[in-house]
Every structure is written in C-alpha cells, then in structure tokens.
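Trainee: Just below sit the structures, each encoded as structure tokens.
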Structure P
Amino acid sequence: MTDDDGLLFFKLVRVVNLTARPFAQRVGKEHALSLNEWRVMALVAAHPGCTASQVAEHSGLDKMAVSRALAGLQRAKRVKRQDDPSDQRRSRLYLSAAGRALHAIVLERAREREAELLGGIDSKERARLSATLDKLIASVSAAP
C-alpha cells in the first residue's frame with residue numbers, strides 16, 4: 001500500500017468498486033443487467049422523457065457508455081425511445097413495462113443493500129454525508 005491510499009479520491013473509488021462488485025455478482029447475473037444499464041435505468045425511471053445526453057450528464061458516464069447501456073436495454077426491451085417532437089435529431093427515453101417491473105425489483109434490492117452498508121452510520125452522519133456528496137458533485141460538475 002502507498003500513501004496515495006489515504007487520498008479521498010481513492011477512497012471514493014474504492015467505495016464505488018466495493019459496492020459495484022456485489023451488484024454484478026448478484027443482481028446483474030440474476031437479471032442479465034450490467035451496472036451501467038442499471039445506472040441508466042435508474043435515471044430514466046427518475047426522469048422519464050430524458051435524453052441520452054442528459055443521462056450522461058447526470059450519471060457521470062461518458063456518452064459511449066450510455067449508448068452501449070441503452071443498446072443493451074433496448075435489445076432486452078427494457079427501454080423505449082420516442083422521437084422528440086421539438087427536435088427530430090433527439091429521442092426521449094422511457095422505461096417499458098418490462099423495464100419498470102425490473103426497476104422496481106432492483107430498486108428494492110438497492111435500498112436493502114444501502115441500508116446494510118449505511119447501517120453503522122447514524123441519521124445525522126448520513127445527512128452530513130449526503131450534503132457533502134452533493135457539494136462534491138456540484139464542484140466536480142462545474143470543473144473544466
């Protein structure tokens with residue numbers, strides 16, 4: 001191990017990696033769903049009618065990763081595209097009935113996992129962590 005292990009950035013990456021691995025092993029295999037497909041599904045569920053560019057912006061995924069995830073979700077008939085009436089070059093994204101059903105299942109498992117992971121953190125610490133993460137997201141989003 002190196003001194004770099006103490007950097008907050010590496011701690012954040014480690015938390016993401018340690019939480020992503022069980023998703024792929026459990027939920028992903030069970031439902032033939034990649035982590036990026038889940039991330040895209042979650043955003044489309046939260047923002048029906050969003051565009052692929054908006055998904056990339058809000059998820060932090062690059063456009064190619066979003067495009068691949070959307071292609072997989074469309075092949076599995078979990079997401080549908082509708083032409084944007086105000087701009088024919090864009091399409092709006094929606095979960096299909098199958099996508100909504102799967103989203104509900106995976107969201108419940110995600111909530112259970114979050115409760116496990118944050119079980120040792122009291123509500124004040126959770127609120128502080130959430131606020132700090134919001135600030136960090138805003139700062140990173142504004143950076144060049």
Structure Q
Amino acid sequence: MSVNAKEIIKNKFWIVEDNGIRVGTLSISDDQYMLSDSTGTRFFKNEKQLTKKFKDKLTWTNLSIEKHEQKESNSFPTSCVPYNDMYDVKRKLPLFTKSEKSKSLYCAGYYIIRFDKGWVKSFCPKLITLERYHYKGPFKTELEMRQELSRAK
C-alpha cells in the first residue's frame with residue numbers, strides 16, 4: 001500500500017491516492033486535518049495522527065507551479081513570448097518580434113481590420129497588414145475588440 005497526498009492548493013487541500021487511484025480528499029482548517037473518503041469524514045488534530053491512520057505509508061507531494069514566461073508587450077497580450085519589445089510612438093502601436101533574429105514586426109493586442117469584404121477581428125497582426133489596411137486598436141481584451149467590431153459593422 002502506497003498512499004500519496006497530492007497537493008492541489010498550497011498548504012490547504014490535497015487529493016489522496018492509493019497506488020495512483022483517488023481514494024479521498026484532505027484539507028486543513030483551524031489547525032486540524034479533515035479527511036473525506038468512502039467511509040466518511042474524519043478529523044485529525046495533527047499530521048502525526050493522520051500518518052498513523054495510514055500506518056506510516058503516507059507520502060506528501062508538493063504543488064509544482066510552473067513559471068510561464070509573460071506573453072505581453074507594453075501591457076498588451078501577445079500570441080507568443082515577445083522578443084525585441086518596442087513601441088511605435090507615432091502610430092501608438094506596441095510592437096514585437098517572435099524570435100531574437102526575426103525581422104517581421106507584429107502588433108500586440110486585439111484589432112479590427114477593414115479588408116475589401118468588411119471588418120475582421122485579428123489578434124497580433126503583422127505591422128505590414130496594419131500599414132496596408134484601415135484598422136482600429138489595439139485593444140487589451142477580446143471583449144473590447146468585439147464591442148468595437150459590432151459598432152463598426
């Protein structure tokens with residue numbers, strides 16, 4: 001028997017598994033542990049009592065939080081991790097490249113662009129596209145962009 005308490009919320013909530021199969025949940029509040037499983041809910045005053053219940057076969061797995069690199073350029077969302085962040089002051093556009101050596105510039109944020117067939121929504125379009133067509137943006141959220149799109153149509 002190998003019982004593992006897998007942390008879900010740091011220092012507050014765990015999923016209890018027996019050989020990889022979920023058998024219950026464990027939480028802590030008011031300095032006592034609460035174990036809920038198929039036999040009901042039980043309270044334990046400390047970790048020692050809890051471990052004793054599992055015949056010293058309880059192991060703890062800590063929550064592993066992955067650090068994601070920020071996908072933002074000048075506070076506007078981007079489709080990937082931006083390189084070469086810059087800001088076009090004249091056009092008021094947050095610009096970035098998708099790689100260290102890239103020469104293609106992309107505009108961070110949400111936009112609506114008017115092509116021959118009408119207005120189209122766009123996320124992080126190329127700068128050259130915005131230079132060729134009439135556009136509105138940048139918007140920080142998709143909701144703002146959708147509201148402007150409905151006004152433009």
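Trainee: Once Kirkwood radius over Cα pairs in Å is calculated for all of P, Q, which comes out largest?
Mentor: Going through P, Q one by one, Kirkwood radius over Cα pairs in Å is largest in Q.
Trainee: On to the next question. With distance in nm of label points 7 Å out along Cα→Cβ at positions 28 and 44 as the yardstick, tell me which of P, Q scores highest.
Mentor: P
Trainee: Taking relative contact order in percent (Cα under 8 Å, 6 or more apart) for each of P, Q, which is largest?
Mentor: Comparing P, Q, the top value of relative contact order in percent (Cα under 8 Å, 6 or more apart) belongs to P.
Trainee: For the read-out helix-only ellipticity at 222 nm (-39500 (n - 2.57) for each DSSP H run of 4 or more, over all residues; to 500), a value of -20500 was computed from one structure; give its label from P, Q.
Mentor: Going label by label, the one that fits is P.
Values in this text are rule-based calculations from the coordinates and carry no lab data. Bear in mind that the values here come from a model prediction, so they are computed numbers and not experimental data. Cβ atoms are built from the backbone, for glycine too; each structure is taken alone.
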